[in-house]
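**Student:** Below: a set of structures, written as structure tokens.
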Structure 1
Amino acid sequence: MALTDSVDDSFRRQAEACRDLGSAFNALVCDLLRARLAPDGAFGRRIRDWPGDPAADALALRACGALHALARSGDCAALTAVYPPAAGTLDAVWSGIEAAIRGHDVFLTAYLDSPPQTNEVSRSASILGGCLTVAEATGMPIEVYEIGSSAGLNLGFDGWRYDLGGRSWGDEKSAVTIVSRWEGDAPLAAPLRVVRREGCDRNPLDPARAADCERLLSYIWPDQAERLARTATALRVAAAAGTQVDKADAAGWVEARFAGTGTLGRVRVLLHTIVWQYLPAATQDRIEAAMQAAGRAATAERPVAWLRVEPDGVQGSAGVRLTLWPGGDSRLLGRADYHGRWNRWEPDCLATVPVCGRRPPG
């Protein structure tokens, strides 16, 4: 029995996005599931009868993550044998997937319960540019508060080494290097000091816990070895640093941390990257209200900033947007690739589009 139109379309669009973002293998898996997945087992039936919006729920990425997790585990030799770095043919890959579904239907079906968490470390390049802009504008140390933090890897953005298309920033001895093609100017010389960093997530992952690390790595596309290696290294760094993310509802968490006037001589920064579209409308409304209230209470000695890297209706990239109080001026600092491969910095461009938009394709 064929997939429903909405499920079929979600897998088709995800395959296109994977190709655009450099993962031919994940695109192949999406195409195979779309064309050949039968409702014989629980995994197939769950996908075919998905109760929500398959695109908004990132159903294709959930399914791909489940198969990648099983392939990485080695528990299904037939599947592991056709996953990268192997170069399996279309029919060979499908044979491996069939074997996985026959032998591990319960595992694969249960994996669909959770939305994907990528915690893409290369998005730190956009975060760096935004926080340097805040530091340059205020001349103050920064308190960073991130929602949708996952394992908290991007909370350590100022500890990475950056190669920004011929320009560099950060500690040369850092275990993690972010390579991002950078177009336009950025205030790389601005003094940046992060004096507090906190994050929250509805389902936080612990970088010191092997199972949580494997879940995070399962959502990185199998043929993108550099992303996998970079994330694994960042997880080890975060574990050594004792990074922990609060398990909390984003709205209540933001309300608590942006209440009051803050600390004299510090700027509080709310941060999120490719998170907004996953939040219910009521949660979005509460966060916006909390930030507006914090902005009204902000002073030159106790400023507040809101930095977000989110889809905004422009195909193929996210907008990097900053609002700074007092004043509440909102600026589109530039645009960024969803996986951080490039940033186009245009800090004089005024905001003309909504803060956030559709779910990105990957």
Structure 2
Amino acid sequence: MTDRCAFAKKDGCSIDAYRITNSKGEYVEILNYGAVVRKLCVQDAHGQLVDVALGYDSAEEYDNRGTYFGAVIGRAANRISGSSFSFEGKTYRLFDTGGGVSLHGGKVGFNNRLFKLINISTDSITLALTSDDGDEGYPGCVELEVTYTFTDDSDLIINYRAFSDSRTLFNPTNHTYFNLFGHDSGISALDTFLCIRASYITPLGRDFTPDGTFLNVRNTPFDFKSPKKIGRGIEESDGQLSLAGGYDVSYVSDPFAAEKLPEWALKEQNNGIISNLPVIACAFADKTGIALLVRTDLPCVQFYSGNFIDRTVGKGGAVYDRRFGFCLETQGYPDAVNKKTFPSITLFPGERYESTTVYSFSTVPYNKKTKDIL
């Protein structure tokens, strides 16, 4: 079922929160502001509801904190080098968010926009946004629809659909910060076990954009092909880790990177659409028994370990410290328009953009020791 309530007022407009609940009483709360995933409450191994998404209690905090908690990012996720790009000899200047780059869509990205409610059903909500020609410097008028579906199998399905009336960049993502111990647990995300099915990352240059090369993760702290805690290796002496203050890099999907998925990631999928999507990552919190499986048709996932979370107060007075949440942001190749070695993120007029990402939740019984399931 769905519930709607007023969340806040902004510039005379109402920001509403929509709750979609499945048959197990689990629910996801979505704001029409930034299409934010504000709450994501799933059962732990004891059958208790745990909110695994970081979030805020006011619109001002979503505006001012700069964390992008739970938001849809656009037009282009990640950073655009030089805050500019060129099409057929014409250069388009974007808002410089700092350091000579444009981050997550610019000064007022999709995360700071009021979306229009299109449809609500028993298990999903569709929100829409029009991004006009010249919006944040991007060419073309883009029409975007985002649909969140929350199933009885504890799958949060995010589907993006978009059109543009002229050539533009388009590379959206969702920026939910997960803490599988609970957003208010006081436990760092560094204690989370993580597996990423990727053999290569796109290493960063000094401006935090990819340098256009591919780095094999073998024998580096970036190797998550076998599950390990996020905190293991994060303080190693490594130029990439030092630059970003931890993990903040794009992994290139490789379904064969891991010999096999760990037992806690082997969730039976009853939906054919979901089961046909490649698995790109999975995560597990031993204290709650909550496991997360990430499927997507997109080629990359940005793994971010919450390095720039300044100590802040979140929902219900919960205190979030540095690295209290982690992100698995599925997306196209970052800054591909300025990197000739990367596949394009250009959206052409008349072309339909569509992609799907699924965050699937399940539990592992507490009576199984960690060493037996990793």
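**Student:** For the read-out helix-only ellipticity at 222 nm (-39500 (n - 2.57) for each DSSP H run of 4 or more, over all residues; to 500), a value of -1000 was computed from one structure; give its label from 1, 2.
**Tutor:** Of the options listed, only 2 reproduces it.
**Student:** While we're looking at this one, here's another question. Identify the structure, out of 1, 2, from whose coordinates mean count of other Cβ atoms within 10 Å over residues 28-35 was calculated to give 21.1.
**Tutor:** Here the read-out was taken from 1.
**Student:** Have a look at 1, 2 and say which one yields 0.70 for FRET efficiency 1/(1 + (r/R0)^6) of positions 44 and 116 (r between Cβ atoms, R0 = 41 Å, to 0.05), as calculated. Please report the intermediate quantities before stating the final value.
**Tutor:** Working: 1: 1.00; 2: 0.70.
Matching structure: 2.
**Student:** Looking at structures 1, 2, which one was P(r) over Cα pairs in 10 Å bins from 0, in percent calculated from, given that it came out as 5, 24, 33, 23, 11, 3, 0?
**Tutor:** 1
**Student:** If you rank structures 1, 2 by FRET efficiency 1/(1 + (r/R0)^6) of positions 68 and 332 (r between Cβ atoms, R0 = 41 Å, to 0.05), which sits at the top with the largest value?
**Tutor:** By FRET efficiency 1/(1 + (r/R0)^6) of positions 68 and 332 (r between Cβ atoms, R0 = 41 Å, to 0.05), the leading structure of 1, 2 is 2.
**Student:** Computing Kirkwood radius over Cα pairs in Å, for residues 188-235 alone for each of 1, 2, which one ends up highest?
**Tutor:** If we compare Kirkwood radius over Cα pairs in Å, for residues 188-235 alone over 1, 2, the biggest value is for 1.
**Student:** If mean count of other Cβ atoms within 10 Å over residues 92-99 is calculated from each of 1, 2, which structure is the one that comes out at 19.4?
**Tutor:** Details: 1: 19.4; 2: 15.6.
Checking each candidate, the match is 1.
**Student:** When mean count of other Cβ atoms within 10 Å over residues 180-187 is calculated, the result is 17.8; to which of the structures 1, 2 does this value belong?
**Tutor:** 1
**Student:** Kindly point out which one of 1, 2 the value 155 was derived from, the read-out being volume of the Cα convex hull per residue in Å³, for residues 172-339 alone.
**Tutor:** Among 1, 2, the structure yielding 155 for volume of the Cα convex hull per residue in Å³, for residues 172-339 alone is 1.
Only the coordinates and a few stated rules stand behind these numbers; no lab work does. Every value quoted in this text rests on a predicted model; they were computed, and no experiment measured them. Cβ atoms are built from the backbone, for glycine too; each structure is taken alone.
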